[in-house]
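No value in this document is a laboratory result; all are computed from the given coordinates. Predicted, not measured: the structure shown is a model, and the values here were computed from it. Cβ atoms are built from the backbone, for glycine too; each structure is taken alone.
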Structure P
Amino acid sequence: MWVRNACVFVLGEPLDAARLADALNKRPFQPCGGLNWFSEGWMPAAAHLEGMVYSARERHLVRLLREDKILPPAAIKKALAEKVATVEAKELRKVGRKERLALKEQVTDDLLPKALTKESSIPAFISGNWLVVDASSSTKGEGLASKLREALPPFPAALPRTKIAPHAAMTDWLAACAAPGGFELDEDALLKDGSENGAVVRVSRIDLTSDEIRQHIATGKQVVKLGLIWNEKIRFQLTDTLQLKRIQFLDVLQDEASQAGDDRESLFEATFLLMTEELGELIDALVAALGGLEQSQATPPKAAAVAAEPVETPWA
């Protein structure tokens, strides 16, 4: 239930819960069959729920399920070798490169329907103008946002662009030995030299206010990942692409959630509301610390809805 990573998208307009539920109910997950390598679709937001969307206090939880075929290259290689050997023995000739490629496609098509499968799911929640995807990579995050665009075209979700680039802000915070607002420096960071083949310095469990760290900054290195703690409630790593990694909800929140419900349903709702509220406030505070959103994303909802396409690389 607790989000571990966060790929954040800003929405151009508030989302209608009924429209979201109706759209996702029409696109349920279907098992990967035939010659398909993978299949994606929506599943109930949690194991004990039936609907594709779980909503509480205008916050919405969804979950995308993906099934991938597992077909090891060694299995294809073995089947291909057997096929080639059969053709050469039967026709008393050597199989050429072009024919071998065609045979490889043939044996792959033969094996695919019998391949084992692996399932993985990605949860995400929508709160206000934020879409937060619990994914460890931007590719997976964008994948879920794309599926929402298919279900709810044009679904105006875009990567947030702040007035201050995250790497510039994080470098300044580390140089000043302090982060703004309710944030404080943790004990880990990743610094990179700006040159093409620049050095990378990874530090962990170290005092980030030490002279050693400031010396790295003085030599031109920039911070691309920084450990932070927000309001003594949430520990996380901020990246230069505005992703939140290794999120830990600290004991004060865990205890508060555990005391909020007596059964599975009430505990689930209390945890969901607490998590989305705290993480939403963290994202708001983080964006504010980065100077706020650029004007194009800070316009009123109806005007912002026109700019629905995501930005591939912010702060380029």
Structure Q
Amino acid sequence: MADAGGAPPAAARCGVVAIIGAPNAGKSTLVNALVGQKLAIVSPKVQTTRTRLMGIALAGPAQLLLVDTPGLFAPRRELDRAMVAEAEAAARDADIRLLLVDSARAALPDTLPGAAGAPAWLVLNKVDLVAKARLLPLAAELAAAHAFARVFMISALTGDGVDDLREALATAVPEGPWLFPADQLTDAPQRLLAAELTREQLFLQLGAELPYASAVLPESFETRPDGSVLIRQQILVERESQRAIVLGERGRRIRSIGEAARAAIGEALGTRVHLFLHVKVMPGWAENPSVLRALGLRPGARR
């Protein structure tokens, strides 16, 4: 472990672990479980994750750089293409690729993105939802489809098997110096983390389709003299009717979203937060390169 001053051990290890898989396989939940703190937003809806987010976990002498990625799916919009490109780029840059599979659905991609030199591990998630007698045959069936170096069975939600996976990653990543301080949990700017926590509330509080037609752009992030943070964010929607839904009757919905997001951001930052939201109609924002860049994506990236 790191010493009291945060210095890495002499025999340090450090490596990038890309967590890839279908939408809603539990990638963000696994990153949070491995880090031991909530970093990536989660919701029951698919395609919640839109950009790469790195969680940083310590395991013995190893620093694990855990990259949460958007799900692999057939893209339609420029936003979708940029999301899939993010996942594939993360896989190419990884030392280890974790293919996370929902055990209840058990679907594998036809090909595994990433460099052939980086080992791929199969991680069956949500094993608490599948009969135990089915798990071993299922693992054997899926492992036969690709040359997986290792197979793990976990429940990222309950934590079952997560410690074993973390320890295995710690011994498998390359030897080398840590790239981040011992107390750093992510490489994401605070303003983007705050925007993601607001977007999480859009997924949790709005209907099935509206979150996919919306985005949260950080406008300003200011630390005040008393240590509190003043944050202004813009919620983009595609149509005026969607703006009315986000606002709600007499502004009740936007207040509920703001209150919940303010509490989540305050907990994540460890300080008092003043959050101001406003809703803007921007038709076609999901095809707008400047908006996608503001969201942390790279428009124009191709598979």
Suppose you compute helix-only ellipticity at 222 nm (-39500 (n - 2.57) for each DSSP H run of 4 or more, over all residues; to 500) for every structure in P, Q: which one lands on -11500?
-> P
A value of 33, 24, 18 was computed for semi-axes √(5λ) of the Cα gyration tensor in Å; which of P, Q is the source structure?
-> Q
Taking 23 as the value of relative contact order in percent (Cα under 8 Å, 6 or more apart) derived from one of the structures shown (P, Q), identify that structure.
-> P
Read-out distance in nm of label points 7 Å out along Cα→Cβ at positions 214 and 270, computed value 3.1, structure in P, Q | Q
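Looking at structures P, Q, which one was distance in nm of label points 7 Å out along Cα→Cβ at positions 62 and 246 calculated from, given that it came out as 3.1? Display every interim value, and only then the final one.
Working: P: 3.1; Q: 4.1.
Attributed to the structure labelled P.
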If FRET efficiency 1/(1 + (r/R0)^6) of positions 142 and 222 (r between Cβ atoms, R0 = 35 Å, to 0.05) is calculated for P, Q, the one returning 0.10 is structure Q
